[in-house]
Structure P
Amino acid sequence: MRGDTTQQLIMLTPVTPDTMVPADHPIRAIRTIVDRALASLSPTFNAMYDRIGRPSIPPEHLLKGMLLMSFYSIRSERQLCERLRYDLLFKWFLGLNITDDVFDHSTFSKNRDRLLEHAVAAQFFAAVREEAQRRRLLSSDHFTVDGTLLDAWASMKSVQPRDGSGPPTGGGKNPTVDFHGQRRTNETHVSSTDPEARLARKAEGQTTKLAYAGHVLMENRTGLVVDILITEATGRAEREAALTMLDRQRRSGRATLGADKAYDTADFVAACRGRDVTPHVAQHTTNRRSRIDIRVTRHRGYAMSQRVRKRVEEIFGWVKTVGGGRKLRYIGVAKNQLWAHITGAAFNLVRMARLERTAAPA
């Protein structure tokens, strides 16, 4: 029998966003962790605002909104605020009622400097990591490090000589730029759109792009991100960032660090050993001698690190596809670092919810 398409308006109904979100939805477990992490940041939030004046948008709403952008691959803050008007799950995650007004997308731009000044994103990432530590999902002795290139929010047409002696271009919003035959390097050229972006390529034969270097330090046992860093894409960025992230960790004893062939250099291996870290680095033997010898490779732990370290690619894959990091949204290292901390925390939240759901008894 064919159904009737006649619709009647319901005048009153006892519906709240909480009743519309399924009880077994993974985001319920995620929200519990997020609320606990945000509660620990309350003193920081109090220091960010004056005691007098008009009430502002709660910083908790801004951070939760950024998390939703990572969870659901939302490409812009404008699109997020649009979905907040009709998506009940989004309103529930922020703690809004159905009839509550939604803040304007410009709120993110106006408050981003305040978030940067107080390092809120970094503190939130640390709070999520502490929650993972409290739930016994982290160890302090086995890590993996890796780096990748993230496309900057700037066109190759914006690359101009630093001395201003570039060739004339056509007029219009999208001028014609003929740079064929020119030798462009970071020493002689810079992007007029994003001066901190650098010309870089991942390997020989690949296209050179304006990019930043993204770095991740992963805990091997559960695959959680324990540190994430955005730097300028220089030739030594991966190894320097790895040492920086290692120095930030709280370790009680000796540790191991898995990495690919790019980290098989004399200075990096020596720096790791000086930090009481055993470098489980893949051996680079193409036309050269590896800095890792049989004293390291003969142990079973080395083979385990080499096998587990490939899981760090899953993090980069999630960050670039789901988290929207294949092409960065912001200009400058600082703003992109804020995005990286939020996206890294979002990955950990999804991973923690999955780990606990898998470990729960049937």
Structure Q
Amino acid sequence: MIHSKIGVLKTSPETVIEDIRRLCDLADLKKHLDPSRTVILKDNISWHFPFLSANTTPWQLEGIILALKENGFNDLVAVHNNTVVTNPDKGGKLNRLTPIYRKYKIPELYNFRSDQIQWITFKPRATMKALDHIYPEGIRIPEFFIGKNIVHLPTVKTHIYTGTTGAMKNAFGGLLNTKRHYTHSVIHETLVDLLAIQKEIHSGIFALMDGTLCGSGPGPRTMIPVEKDYLLAGGDSVAIDAVAAHMMGFDPLALRFIKLAHEAGLGQGKFEDIEILGEDVSGENFGFQVGDNFASNIGDFLWFSPFRKYQKLFFHTPLVNLFIFGSFFYHDFIWWPFKGAKMMKKLKQNSKWGRHFSSYPLQ
């Protein structure tokens, strides 16, 4: 049986940086990373708009940077990716992450810029569940990732296609290129394949998950932020996702990506067999629901209904640009101005975390 330890702490805006340092000690950060290797910081910008619960928070980023430096990890670099609906440069600025990278002199690289990162064909030793079929010409990954530590910075939130999302899903953007939408109909198997690849290429893996404001609803963007004041950390991506899922009210092993990873021996997905240090969250149940929105209903129809047999026509041809534009238009010009922006305005007024977010500089 895999023995995994996950640290969980309650926190507040006044103590969050110190709590992250303490949490990283609880979760054995130094044991999970190689001090002689570079550490890649992989933030999670699900949306370029500053929608709390969807994106890595500034205190999460600043806290992990300070914790890493205090533990002797000084060679830090951020690597960003883009998606069809997210601009990482805009997202870094609006989510107040860019000034933190600048403050601590951490270089920022973009995996889609060929002058910064090269992509190579990689042959995993592990048997793939999906990626070798999705990419028969070869699985390509960023060469820069090989031989380096990685620290994932997800949030506690739901997801329309995987139920919940966290440390495992955070590798999706970093390790797959702009054709990653090919994998949506086998998303659970893809996440397991990516974790297997990570274990082969990285010198260490660690995750710090922000649950100060958690997201319930059709994530990873159009959710309702719920204040919960939690932080989670650990070196087992399966286990930290399982603990977060349990806290949100889901049976971790009922989530296919966690079950498959657990069965493959990639981590501990059974909540009862995870050693949790810090807070006792065995009785937590946020009662979160996933639900649907307009964009997810279209995705369900095209990826998971009998129409999935036509997905190559829809997503492997120029027709994909219609769906990209539709998603972009819905999220940026309908949901954000009519719902998201109003929710964020209320959070900044009524939530201690919303006010704390506003205290971080934009530039």
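Bear in mind these aren't lab numbers, they're just calculated from the coordinates by the rules spelled out. What you see is a predicted model, and the numbers here were worked out from it, not measured in a lab. Cβ atoms are built from the backbone, for glycine too; each structure is taken alone.
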Which entry (P, Q) yields the derived value 23.8, 78 for Rg and Dmax of the Cα atoms in Å: P
Rg/Rh (Cα atoms, Kirkwood Rh), for residues 177-232 alone - highest-scoring structure of P, Q: P
Origin of the value -12500, where helix-only ellipticity at 222 nm (-39500 (n - 2.57) for each DSSP H run of 4 or more, over all residues; to 500) was derived from one of P, Q: P
Source structure (of P, Q) for FRET efficiency 1/(1 + (r/R0)^6) of positions 225 and 289 (r between Cβ atoms, R0 = 30 Å, to 0.05), computed value 1.00: Q
For 3.9 (distance in nm of label points 7 Å out along Cα→Cβ at positions 89 and 257, calculated) the corresponding structure among P, Q: P
